[in-house]
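Q: Pasting the structures here.
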Structure 1
Amino acid sequence: MAETETRAGEAGVAGTCAASAARSDAASLATPMIAQYLEIKLANADCLLFYRMGDFYELFFEDAEIASRALGIALTKRGKHLGTDVPMCGVPVHAADDYLQRLIAQGHRVAVCEQIEDPAEARKRGPKAVVRRDVVRLVTPGTLTEETLLDARSHNFLTALFRAAGKEGSEPAYALASLDISTGELIASSVRLSDLAGELARLKPGEVLVGDDSAGVAELRRLIEEAGAALTPCPRAHFDSVRGERGLKNRLGVAALDAFGEFTKPELAALGGLLTYVEITQVGKAPLLRPPRKESAGSLLVIDAATRANLELVRSNQGARAGSLLAAIDRTVTAAGARELAGRLGSPLTDAAAVNARLDAVGYLCEEPRLRQALREELKAAPDLARALGRLALGRGGPRDLGAVRDAIASAHALAGSLADAGAALGLPQELASIVERLESASARIEAALSAALADSLPVNARDGGFIADGFSKDLDEHRRLRDGSRQVIAGLQATYADATAIKSLKVRHNNVLGYFVEVTATNGAALSKPPHVETFIHRQTLANVVRFSTPELAELEARITQAADRALALELDLFARLSQEVLAEQGALSAASAALAELDHYAGLAELASEQVYVRPKIDVSLVFAVEEGRHPTVEQTLRRSGGASFVGNDCRLGGEAPGADTRLLVVTGPNMAG
């Protein structure tokens, strides 16, 4: 365990119930460890507290009772506090993500409390000193970053709502600020109350923040619950337009926000509430933040929540991806491309020129099948750069995230080269030319640095070590040789001891309690306890079938190995931090490249779909003509094909005048009593 005597000693003094946990008088009567626990719990009363004790996160008091029911794990007792038995349960640190996912899915918030000093440092303050701990993160539905907690092919937005002041008697309006903390995508928009349900259905946030004094909170609660999001009330003071503008400028490193669009004061207030909540839950760590995208009124087609659900755009009526339009048309090969497709499918543009620019890109790739296939093959090797950057920015990344950055940059450059070569001969549509420019902006220097530094096989966690390539650091190589060479010496000592004692079954083993030791059978143990071996072999432990001894040589070698191993790991962790800082210094260009990778995959996937299904490009203009010839429903057609049923029959549909100057229209006249 990381902390000596932690679970057996400190855990035995946990408290009685949540009520006593919240009372300072109970804390004053507690032991040092439980006083620390109560203080941390009191500051995070609305969360389940994952309290780090060695290799476990443990929960006490009412938290333990709640978690044991939610997770289906055993509820035990750990000693007494104020004369009453203590409820306690725990989960292993290495499996914590799975338990977090289950708790978040059931609507719980979790405060993760870590040891923030080494136990050896605590012991310097006295034998009864408690290892310092503090909350390093609040885990909520809208602030997830781990791969195991997220759907790789969907965004997970955290949305802040702020009601705009309006004229008396007018329909209320709301400003929204939405951030996917795992990718840095940031969106600001404003809608009327009547359109709010549709906007929430479009964004599908995991969590929605509202001011704790919001008017009409009951109505908001209903809308948010119908959208499937968790509602989190926040102090009204957080929703401040000055705070939002200042925070956004500081995060983006700009003097003005004009380049990103014209944000209203309510939108800036929503951004203020959003950024403040992120700062609180991430305990001061700054997540990746892309330049905000202002979605102006009228730029997107407004689709109400009921229509969106019945169209089954991204989810079927059963709530599954299967059976939706998205599932029928998705030919992307990356998670980021799938997220891009889902976002665009749920947010149709109203500007014909912008729609045609996108169709130009799809059409170009339709007409270049060899190029399209080459791009799709290269895209398959591109990792999820956006989420790797997101984890690194929050200090939750590992060596594999650095590897993902390296490989994504390599893919970006290869894809840019393929597109540029094609464009040199044929010219590229505007959208693809923009993609090439952003792919080329990914730093070749960062790729080279990571390629030189990282080993071929990378662990998930930096603390596992072994991720820096041999030859990259002379100092690290030296400590590795000392560490590994000492282990070879121990193997030699085993052979020497076996020969000297004539005990061929003698083994040198290791555990965390005794360190390195000589182990022999119980029969041979008696011989080592007598002359001439008794001065070399010092008895340490007798078990049912074996006896264990230490020797001066083993003790000396163990100290050398431990020191070398600790130093090697410290050097690797330092290199990891330096490499992460180098990557994050380029996060602007890397974020742009990650967006370009997603867009390219989305365009190539649609071109593949069009080629596969023999779809044709529609003519999009601003006329009043709506004319479809042999139109096909992708979901129905593919369902019929899979079931082996009858072939889908295309249908024509013509609405509006087709002759130049014609003004024939289809008019729908309705009213409150005309539903029939």
Structure 2
Amino acid sequence: MAGCSDQASDLDFQSNSNTTIGGDVQKKNAALETDDEILELRVAPNPERNAYFGDLHVHTTYSFDAFAFGTLATPYDAYRYAKGQALTHPGGYQIQLERPLDFYAVTDHAMFLGVAKEAANTNSAFSRHEVSKPLHNLNEEDNYGETSLIARGKVFSTFVRDVGRRLKNGTIDQKQLVDISKSAWLDIIKAADEANVPGKFTAFVAYEYTTSTDKRGNLHRNVIFRDSDKLPAMPFSRFNSQNPEGLWDWMDNMRAKGIESLAIPHNSNGSNGQMFKLTDWAGNPLSDDYAGQRMRNEPLVEITQVKGTSDTHPLLSKNDEWADFEIAPYRVATKLPSEPAGGYVRDAYLRGLKLAAGGISNPYKFGLIGSTDTHVAGGSDQEVSFFSKAGLLDSSAVRRGSIPTDVVRSKIYNWLLPGAVKTVAGKDYMSLSSFEYWGASGLAAVWAEENTRKAIYEAFRRKETFATTGPRIKVRFFAGYGFDENLLSRSDIVSAAYQTGVAMGTNLIAETGKVPKFLIWATQDASGAPLQRAQIIKGYEKDGETFEQVYDVVCSDGLEVNPDTHRCPDNGARVNLADCSINADVGAPQLRSVWQDPDFVADQEAFYYVRVLENPTCRWSTWDAVQAGVEPRPDLQKTIQERAWSSPIWYRAQQDE
């Protein structure tokens, strides 16, 4: 019988020995001597830690909204994209990363997980429900044109509501939905495990818990599991509890059963001030128990993504010239204005200090990451090639509202969807879902010993994380009492900083009579613009009130910080709006400094985090206009400064935490 063993036998050297597997492998008549050299296929861990970049917010065809947007890409496709392979966008073109990522997590909505896809499958039992019929041909090959957009928008806005109503009245059997979602969940787990290659690429099992207040304040979280040895059979969703505190209870319960996870809130900017409020869900004052549970389960927050950046708001940080950055002013999936207070990261840090001053544990001591929230399985974080996130709905420059639409389309959409077209300086622009306010962002980054689930998850837990708006800027941040200027010239600068100080994400405890110093080290993305400045943002509490201050700490091009204004001089970086070229001869490949707070007060609680700014470059909307050969839309920012943020270091004047 022919087979592999038959062909291999021709290469055997005959022996009278009856040696079997596990017996004597040193045959006396062997043709080759045994080679004892070991191949190390996994990179050795680095005790000084490497920077790894990834995306922890990715939707595929299993999310009801992504399916409505035309996405057929699976979790398997998503991980292939993260590793550098091309992916077909619902708009019909190919998308591909310039460089592979180091880690990735598919985070499909737990609510109705896989249900829209099943509704469209006319061979399934669920497809026979009346509510499923609008999805039957939604993603057929011949239904990806302009005329399908209205139907897709309707499915997005009504499918969840209509299925939910039928669940309540018993028209749809709950078990049927649970079985669909369990099957999708198992496939998501399988895709992550198949993609995970320890030492080379990390794929986390994850999902999105999608909830909001009754007034549409966004309270979404992505739940990331440490490993896949033991997992819940079904993810916890809004159907289990609208209240995020219910999610934390479930996570605590899972943890007691050996299932470790963390949740990462996102789009606090669209929460209408509810993400970081000063009461619990029931309206009670926050307590130590609340703070402990929240920090146990939510050590990180997503500060930037396509649907806006949540560092701060111009109304909250009036003395921060860089606060007006990719502000998405609406509650998620609405055109309702979102209250800034309680919805931005810096404000949350300040609120945490005030709560701590009042004797309550700080519930807002979280680290920072960025991600994309793509709904096409692959992230879009580059300005020059931005394809946004909502599939067919924003797949072109016209649909994104960055270049003018034609008269016919304008009239049709104004008739079908009043408010879907906005007139600016005499030209009509699409405004289907305020896509023009979205940004090409972002990435999660960690400092970890190696590229494995264990090492990266531990970095999440200790909050040695940073966020970028897309460029792979690297940011180191340490604080200690033994740093001096000589630290910058040492060959062992990183190990010395770890040994004598603390890294981002942790506390620096006061030492009597000593003033801390901070090590800042930022490195340019080789494919990005040069760095312009590195800043430290400080928040502090005094007499029951909180304050903030932005300090430029190191400037590019040999420029010096003005000690009175704490600002770098203009380095002369400019953008040619005709072709988006930049003067690359200014700026720095890296910025390093050992900095001391000129306003340090020893008994004052404070936090410090780093913000690094690139030289100005074209915003994605300007790139769209340049590539289309039209003038940039006049009411949108023409340029931006890509940036990165470290997680904070908290200075603790008291040692009771």
Structure 3
Amino acid sequence: MLADLGYAATAIAFLAAIYAAVAAYYGVRKKEGRWIASARNALLITFPLVALACILLVLSILRDDYSIEYVWRVSSREMPTYLKVTALWGGQAGSILFFNLLLTGFTAAAMAINWDNQRAIMPYAILVASFTLIFFLGITILIENPFVRVGAATAEGVGLGLLLSWPTTYVKNLFFRPEMLPADGNGLNPLLRHPGMIIHPPMLYLGYTGFTIPFVFAMAALIAGKFDEGWIRTTRRWTLTAWLFLGLGLILGGRWAYDVLGWGGYWAWDAVENSSLLPWLTGTAFLHSVMIQEKRQMFKGWNVGLIIFTYILVILGTLNVRSGLVSSVHSFAQSNIGWFFLGFLGFMILFSLYWIVVRYDQLRSKNQIDSFLSREAAFMLNNVLFLLIAAVTLFFTYLPVMSELVTGQRMTVGASFFEKFNGPLFAALLVLMGIAPLTMWYRTSIRWLRRMTFGPLVAATLAVVILFILDVRNWLALLGFWIVTFSLILTLFEFIRPGYKRVSNKGESPFKAVSGFITQNRRRYGGYIIHLGVLVMAFGIISTELYQQETQIRLTRGNSVPLGEFSMVFNGVERYPGPDDLEITEASVDVFKDGEFVRTLNPRTELYTRTQQPMTIPGVRSTFTEDFYVIMINWEGTSADAATFRIYVNPLINWVWAGA
């Protein structure tokens, strides 16, 4: 019963989205406001309908209703309640339904919040939003139905053949009830049971779906030919919301990888990681670029192009995750929905390009960059650098697929490819991060820049000299630390200068002075605070990438291994049962630093016997300056008198999390 109601609610939402598109188009053609209002109302009701479907699916999971295939695949009787709730997004079909919940939620919020202040372009916004809703709700209704019964018929075929087979399959399944039910479910994928994965997917989905709204308003402005600052202000707010959620999702994903995947790092330039990074990069470029249109009515074409490109990257990333186009530890199993995503992606690209061509003359800015030493030029360079990083990342991410299409063999592209090309681009961004705030509109004096940067240049150079004296000899590290220190000092001066003036002129305390000018210009100094966080992260990334120590060794009980300032003694291994059919094998190792005992760690492996899925949990001794990180790879003998370990020392890795 719950499954039928859930499917019906989703189907009605799908029909409401179709109605909204038709009504909005008719209202625009006939210039009848009541049809447009009706279309808006149709979009508003999609959210409660999909919310109802999600609630019913969660209730089915909580009730252990194994007549539903999705429940059987992602849940089990012994799973705790909080994991059963998060199982909503633990599999392909459920996560797409959850994606639809957030997508309809953002759409309904935009229709409610911006109905009055964007009335001129709202009919077109409804139309464009409906396209996206129709597609994603259609995926749930026609292909990835989370309410399908165990043992029900499955639509077969690829692309159009799959779509054509759906009506027959649906009729077969409408009244199908399984004769026998499984006694228990498979349970949630062990990798998804980490606390970070409870929050990580929703944050990414909020970022992905949130970027749909800026695209909707950008396309609406493009179709209507209205390029005043109104749509920019609206779009910026929605972009900032999506950007923050996506950034948080990226950080949580890195932490999850560090805690669970057991390879000593947090970012591997994995295809799905990159799929989330790409729209974040172009979204960042847009958030900077939009300021130029607000101040000088420039970069109209840039801003429309950036937000369209961001949306396209969201769809491409969703395609990658859902279809397994590029192999990734993060992606769902390979699925035949990829052809539908490719078709929708192609349609939206052509749709966007058509309107860009039609409105090309209106997108051209009347004002031009007057000098390469100006704030406008700095923002232009910022756009170029972000797009170059995105282009490099996009190219190497999909190079394996392209090579397979051309040669029949899939290339392997490691992290070194990305780092070799993106490293210098990120370094240039860090330099620009420090210098750009010093530039002025129209033109900046070279003498001014020289005077303002001389002190930070000297201070950064002295810092690097001290590091050299302290036996830091890696020239890449010295260069990286010099760049980060230089930009850090320049950014701090953006707080020190106005703070000093307020203390001198008004007699305020330093804290009151700083909080005062931050409150008066939250947007500007909020950006500088984010810059400070990025620079702190940069210290951690440089240290971890260039000074990580690693070893792999087989140890017998009582033996030790040195690594840098540390040594580790193996005490033995214990095996014991855990909850939810879990079999745990846990090692005990003592960690010493400079000969003094610091901590006992317990790296372990967890085997979920029901699915025979293993998971490696590292043992970590963490401080502000470094992590000692150990993984048990294998153990030998019935008494586990020997085991193989991989050990890492990660300097300043916690600065990555602190900066985030």
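Laboratory data are not the source of any read-out in this text; all were calculated from the coordinates shown. Here the structure is a predicted model, which is why all the values come from computation and not from measurement. Cβ atoms are built from the backbone, for glycine too; each structure is taken alone.
Q: Who wins on distance in nm of label points 7 Å out along Cα→Cβ at positions 428 and 572 among 1, 2, 3, i.e. which is largest? Write down the numbers at each step before the final one.
A: Details: 1: 3.9; 2: 4.7; 3: 6.0.
Looking at the calculated values, the largest one is 3.
Q: Given a value of 16, 45, 33, 6, 0 for P(r) over Cα pairs in 20 Å bins from 0, in percent, point me to the structure among 1, 2, 3 it was derived from.
A: 3
Q: Computing helix-only ellipticity at 222 nm (-39500 (n - 2.57) for each DSSP H run of 4 or more, over all residues; to 500) gives -21500 for which of 1, 2, 3?
A: Checking each candidate, the match is 3.
Q: To continue, here is another question. From which structure (1, 2, 3) was distance in nm of label points 7 Å out along Cα→Cβ at positions 196 and 564 calculated, if the value obtained is 6.6?
A: The read-out comes from structure 1.
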